[in-house]
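Participant: Next up: the structures, one after another.
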Structure P
Amino acid sequence: MTPGRFLFGGCALAAGVVALEGASGRPTVWASAQYLSYAPEGAEVLVTTELAVVGGHVTQARATATVDDTAVVTVNAALGTGSLTAPPWAVQASVPRPIDCPPRNLPSWYQNSIFDHVETRLAIGRRFAQIDGTPGSPVTALWARIPGHLEPSAATIAILGDFVSGGAMDPLGRRTRSRSLDNTIRIASLEPTEWVLCEIHMHALTGGFAQGTAFLWSESGTLLATASQSLATKLWEAP
């Protein structure tokens, strides 16, 4: 049992990934969470796993998190390893080093959240105070690190990939609030790195629903993973 509240999609996906990797004994290839409800503050969240198909190289599995027999999130995943490898075909955006980027200071309404434990620096895009109604680029990027975590796992990547949920603000030029409908990570190649570059590409915002993808890079330029989300998005006229 895991106590707590799934306030952010990446945390719920991370919990499912940890459970499935433990149950299967294999690393994550991809994992996708569908959010059904929230866990109340202080509730105990029970995560159960099902190994639907166990093959020679790949396990197809499912994790379900429940509170008082009510499902709050389901995570489907494929886990395994193979031998065929090629250099990544994606190309990282050209950005300054983390030390050369300004801190991405979060407004007060983001306090008491998972973001309190993640240090971020703005590599591409505007600060919150600069969001003034003028549309910007659909591509933004930030450096992020969780102090003390030098070897990213699929679980930590899932948390950092959740920055896609804030990606609509810069291209729209308005402060927005987004709720994740789904959250998918696809692991490329994990390697030790202090900072992870979250390069966010927003694709569309139609009828209150947005979609976007993040490319997650190590400091040496290795593609760690991609993360994508569908978001229920609305304007947020926060102070």
Structure Q
Amino acid sequence: MDEKDKVRKYIRNVRIVLSKIYSKIKKENRRIGYIVDLADKYCQDARYYLEERNDVFTSLACIAYSEGLLDALRFLDILDFEWPREASKEKRVLVGGVFDILHPGHIFLLKKAREKGRLIVIVARDENVKKMKGRPPVIPEKQRLAMVKSIRYVDEAYLGEKEFSVKKVIEKHRPDIIVLGPDQENIASIVKEEADKYGIEVVKIASRVKNFPLTSSSQIIERILDLF
């Protein structure tokens, strides 16, 4: 394991803890929430410097500061958590999608998927979206990828194959689990067929996010058209 992989594992451990403790923080406790948010931002910075800038030293400094903030809350008995001991055995979870206009449905899907292991997201290419939907996406692929990378539940995110291929994606990223959302019926049979060849578990998230009126890109587009 080289230095970059060691820092990547360090970041992964902190992200695991962050994903668990967010649900424990009460909204009214702003002071604790502020510190945890700060730890999350340093964690995001660590990933940015490591993956985007290839700056291992700055990444290490950021993630160490993030860990220190969380440990301070733990030592003061404000938060109760344990650092992962066997993060390397964490399952690899794969989610694919267009993620055209990000909305609560996307966040709900990614959160549920992240609960099953390390989350890898594949963002569909513009040309493939056009072929499958009959129209290009509203948001260009590189911008959609950048937005997905910024979501705290996402560990890794990549653009998909130039020619749509479930087989190539599986062989490249070697997931243990593939998670499908409630609106992915059109590719469910293709994914299941390829996943079965590799002994990969396919999980369908049938439930939808509640308490929000606009939970799909098409609904948001229709709303914009109605307003303007």
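Here, each number is a calculation from the coordinates, and none is a lab measurement. Since we're looking at a predicted model, the values are computed, not measured. Cβ atoms are built from the backbone, for glycine too; each structure is taken alone.
Participant: Of the structures labelled P, Q, which one yields 46, 35, 10 when Cα extents along the principal axes in Å, for residues 46-93 alone is computed from its coordinates?
Facilitator: Answer by label: P.
Participant: One of P, Q was used to compute Cα Rg over 2.2 N^0.38 Å, and the result was 1.08. Which label is that?
Facilitator: Computed on structure Q.
Participant: Given that helix-only ellipticity at 222 nm (-39500 (n - 2.57) for each DSSP H run of 4 or more, over all residues; to 500), derived from a single structure, equals -17000, which label among P, Q identifies that structure?
Facilitator: Checking each candidate, the match is Q.
Participant: Let me ask another. Consider the structures P, Q: one of them gives 39, 19, 12 for Cα extents along the principal axes in Å, for residues 174-213 alone as calculated from the coordinates. Say which.
Facilitator: Answer for the origin of the read-out: Q.
Participant: If mean count of other Cβ atoms within 10 Å over residues 166-173 is calculated from each of P, Q, which structure is the one that comes out at 15.6?
Facilitator: Source structure for this number: Q.
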